[in-house]
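Trainee: Some structures are shown below for you to check.
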Structure I
Amino acid sequence: MASEARTLTVRLGIEFDGTEFHGWQVQPRDRTVQGEIEQAIWRVTGARVRIAGAGRTDSGCHAAGQVASATLSTRLTPDRLRAALNAHLPPDVRIIEAAEAEPRFHARFGAMRRAYRYLVAPQPSALKRRYAWIRPIRADLEALQRTSKSLLGTHDFVSFSKQGGDETETVCAVIQAGWSRRGRVTRFDIVADRFLYTMVRRIVSTTIRAAEEAGGPKHIREVLEARDRRAAALPAPAHGLYLMRVRYPGLGWLPKERLDVVA
């Protein structure tokens, strides 16, 4: 005997290759990650549901650990719902975990911190051309690390945001910011309470330039203090950026154990 349908709030962990998407957020005529998942939910449940994502990634950016939430009516358990959604999703987006959440849970407004990673590869590569910025870095790891320290703390990051963005509040608290290498790929990891549109990509390009040109941490401080978008470098390409995971009160980082998925 089939179980009765019930209304529940579901929390989804999502990974996607952003190459062929116009970002996360639904748009009338363009293919988006949110749009694909909402279409899959409609096919599984027969209902039109709007889902909320923890991060509104730029066009071309990827995710190892986007988190989304939705309230819907279904007979399926969260795990069976995950399998059913994946059966209707294209191969460049996957639900990697699903769980029932508290009715008030909201993936975006409930998030405490978000973690992003940016990849830079030193030379042209057929395999990495859509997943890393192909750019030789003429600075060592120590110089990159030293330069990025000026980002830590609470600052007005308007200099690193996009002109015409919809953010009215531009102050963000950066908890971690650092560089590492795995093989020949250079990785930049950053954790903050919130991010502005293009913020990580502008931080990456500006930090590399400052480390290479010996401006170092002083230059980053000057860009922050300028509160002028012209002071920062143009954003690094979108295809090197990954939303890695999101932290919530009482839940910790979600999805679990995603840091080794990317590079």
Structure II
Amino acid sequence: MARSALSRPRPPLRALVFDVDGTLAQTERDGHRVAFNLAFDELGLGWHWDVGLYGELLAVAGGKERVLHYWRGVDPQAAAAAGAQQLVAEVHRRKTAHYLRQVDAGQVRLRGGVARLLRQARRAGLALAIATTTSEANVHSLLRANLGEAAQGLFACVGAGDCVPRKKPDPAIYLWVLQRLGLAADECLAFEDSAVGLRAAVDAGLRTIVTPAEYTLQQDFDGAWAVLDGLGEARATVRGRVAGQDWSGVVGVSQLREWARA
């Protein structure tokens, strides 16, 4: 009798796919938000996103999309006028410039355990990839500022910015990354920090580990393979739940491979 599909072993883990903002680094509140406000001031728009408002706006994925969504709320007529898209693009261009200066100045650091896991995964022969709505310039700047020359060539694939037409929670960015890696979803694990990102990864067929960020702690992560405080370090273990069971420890490659086989 042929073996049931349910009894077939899973393929070995071959790649880790990471979101960026909130997942690799806590970038939103004191990074992107501040940069947006500087851009608004430069352009004389009279807008200001405080901490609470920005948290609400994060429900809209993508910086340009977030600006346009906000503009439609405060002045729908102006947001629909000719030239609106050009202004949105200019806001985003200036915002990106401010954000990159913050990153280059060392003001945005990777979350605990991220650098360790990235290095460990590469030594173990796992491919690394990025699946994010932030710009590719933001990704490379963040990695270079935190990892130096080691960041060069670290990721086999960077899916960022506008490389797909639909942003998360649409799975397009994850499907794009999987295609370029040449891997099936069950050969990879995804890392996210938000419900929007989780939905995108799960809809692409990826088992997903969620490490909530400051703005996403209270979100619903139903469908996640694991929800953890973070990735952990030798003297700073993390807690959470994996496949419905309580877990504590440090997330490393051997642990990920064990989970991937489950």
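Derivation of every value follows stated rules applied to the coordinates shown; laboratory data play no part. Please read all numbers here as calculations on a predicted model, not as lab measurements. Cβ atoms are built from the backbone, for glycine too; each structure is taken alone.
Trainee: Taking helix-only ellipticity at 222 nm (-39500 (n - 2.57) for each DSSP H run of 4 or more, over all residues; to 500) from the coordinates of each of I, II, which one would give -6500? Provide the component values of the computation, followed by the final result.
Mentor: Working: I: -6500; II: -12000.
Answer for the origin of the read-out: I.
Trainee: For structures I, II, which has the highest computed value of mean projected area of the Cα convex hull in nm²? Can you show the working numbers first?
Mentor: Working: I: 14.7; II: 15.5.
Top value of mean projected area of the Cα convex hull in nm², among I, II, belongs to structure II.
Trainee: Starting from the value 0.75: which structure in I, II was FRET efficiency 1/(1 + (r/R0)^6) of positions 11 and 251 (r between Cβ atoms, R0 = 25 Å, to 0.05) calculated from?
Mentor: Values: I: 1.00; II: 0.75.
It must be structure II, since only it matches.
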